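These are the structures, in structure tokens.
What follows draws every value from the coordinates through simple rules; no lab data is involved. Since the structure is predicted, the reported quantities are computational estimates derived from the model, not experimental observations. Cβ atoms are built from the backbone, for glycine too; each structure is taken alone.
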Structure I
């Protein structure tokens, strides 16, 4: 039976909250200094590589087909994606934004490359973070297809090449906040290849008995939060900062978290936060944009408290979204798949 790492769940939740904070800052104008939170996407890819390797790599090498695996991944990710797109379309229509047939491509997990640029030319205008979910499914599909040939030396070579491409990308754009718009979409490729690949490599090292130094879990959480802050934007140097964080610090935090046990009390909170992280990530931008429409219609002296209420409501609605929409639909899909695969029912 594979081990569950609650410590990784907690870090995933912290990173998701940082992303929410950065988008809240963008819309509200409040100075939260969370503009470094884009690296949370790279952190998600590292976690994904580790978790996917732990849960599926051996099965993909033995008895699991590519089609069955991708069915599992779609069942895990698509319900929240669908809900996020529906919410985003509703908000766009209410806000009077241009709504064209091209936006329907987002239901197919395809970027919108035609039509009027919306929200800075986002590839997924009604729910911007969906760009990373597209790449998540893409790297899952590629990994499953080539896993039999993905020896550890080959994996290390791919990671090294991706690291070189990542350095060039960051220096070219001035940061690693790329992959989300029409002008920088290709920058996502080295991000996902490096971080997902490192996650796979961390798992392989873990199975071979590599044991890192144990540090208090609180130190790891604080270090992750520090990676999300950009407290001194006037200093600049974002390209180098992002590279240090993505190439070195984030993988190191995952390695340390694997060896950091949690008390029973904190483990329950970490698991809950991890369960909430993906639905929160998938739905928070449409919610915040919807509240933005409401807040803009209020008198000026009401807007500051209204924004904080909106943030609290976004978190609360994400909890409800996970409990009453995402989790039940995924359970229903899982039950249907089990029934369809039961030989007694065929």
Structure II
């Protein structure tokens, strides 16, 4: 009986979240907002939580959304696209390193405000929030502030970047719908989920994004598939992700440490501007698409930026490669670099 009551209490906390997100996504689609199903649901859930009704995250919602979206992104990879990526690997590596170096802006701003070294460092790294919080705990940082910094950075990227890129570029007609093969999807979708579970058990970063993406991209390249997801499935993934992201914010979040959050806001805006300028320079040197480079060099998150590239018919593969490579650079270099700084 106590277990049943506990389950009922949890259900009461999250049953409204997908409905609120659905309403927000629908309204955003009516007014033509970029990525309406992720941004509309995100804003609707934030608004409800800030009103005092603390709806909670749908269990497994974000993972399911990432699984669907990542599968769709992976299916866009082809042999030609992979050949192009390999041919431009030095450019992708330079872009990923340049984005990583932008964390110095955040470290400098936070250190000038008296924030301790560990908190300033891990709050400024452009990596996954959960991974950075774990590293912060190992180095006696303030995990709550690190988590708040990454949550605010992601919120700003989701709200600003799709709108800025969509409204600053000429309108583009949607591409023709890709073919749907249910036999292939019946194999690839479960295989992506299995790899995500394995990836998570191995404690690798962002498993529900990178696992399905890897499976679908590898199959698409190996068998020259040229397939896509059925209509509405990608939007369902965006809706679930938006609902989950919105549950990280409420009035208490925005009232906590306003000075610290203001500096994170300034850092994120400066990092976006710097990434755009660096992309202009790299694109000019390498005669590559500067818009795709700029989108790929923005400070996270990978799901939202890849969706933006897809909506604007930019190079989804280039944006994905830049974001994934930067994620792994942060995961492998953040702790060694911090230890070197501590010894300095």
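When helix-only ellipticity at 222 nm (-39500 (n - 2.57) for each DSSP H run of 4 or more, over all residues; to 500) is computed across structures I, II, the figure -22000 traces back to I. Structures compared: I, II; top value of mean count of other Cβ atoms within 10 Å over residues 121-128, i.e. the largest, recorded for II. In terms of FRET efficiency 1/(1 + (r/R0)^6) of positions 225 and 241 (r between Cβ atoms, R0 = 30 Å, to 0.05), the structure with the greatest value among I, II is I.
Given that FRET efficiency 1/(1 + (r/R0)^6) of positions 113 and 289 (r between Cβ atoms, R0 = 30 Å, to 0.05), derived from a single structure, equals 0.90, which label among I, II identifies that structure?
Value 0.90 for FRET efficiency 1/(1 + (r/R0)^6) of positions 113 and 289 (r between Cβ atoms, R0 = 30 Å, to 0.05) corresponds to I out of I, II.
-0.62, -0.67, -1.05 is what came out when log10 I(q)/I(0) by the Debye sum over Cα atoms at q = 0.20, 0.21, 0.30 Å⁻¹, for residues 217-256 alone was calculated for one structure; which of I, II is it? Answer by label: I. Looking at structures I, II, which one was FRET efficiency 1/(1 + (r/R0)^6) of positions 57 and 129 (r between Cβ atoms, R0 = 25 Å, to 0.05) calculated from, given that it came out as 0.95? Considering all the candidates, the number was obtained from II.
Assuming 0.95 is FRET efficiency 1/(1 + (r/R0)^6) of positions 137 and 281 (r between Cβ atoms, R0 = 25 Å, to 0.05) as calculated from a single structure, say which of I, II it is. Only one of I, II returns 0.95 for FRET efficiency 1/(1 + (r/R0)^6) of positions 137 and 281 (r between Cβ atoms, R0 = 25 Å, to 0.05), namely I.
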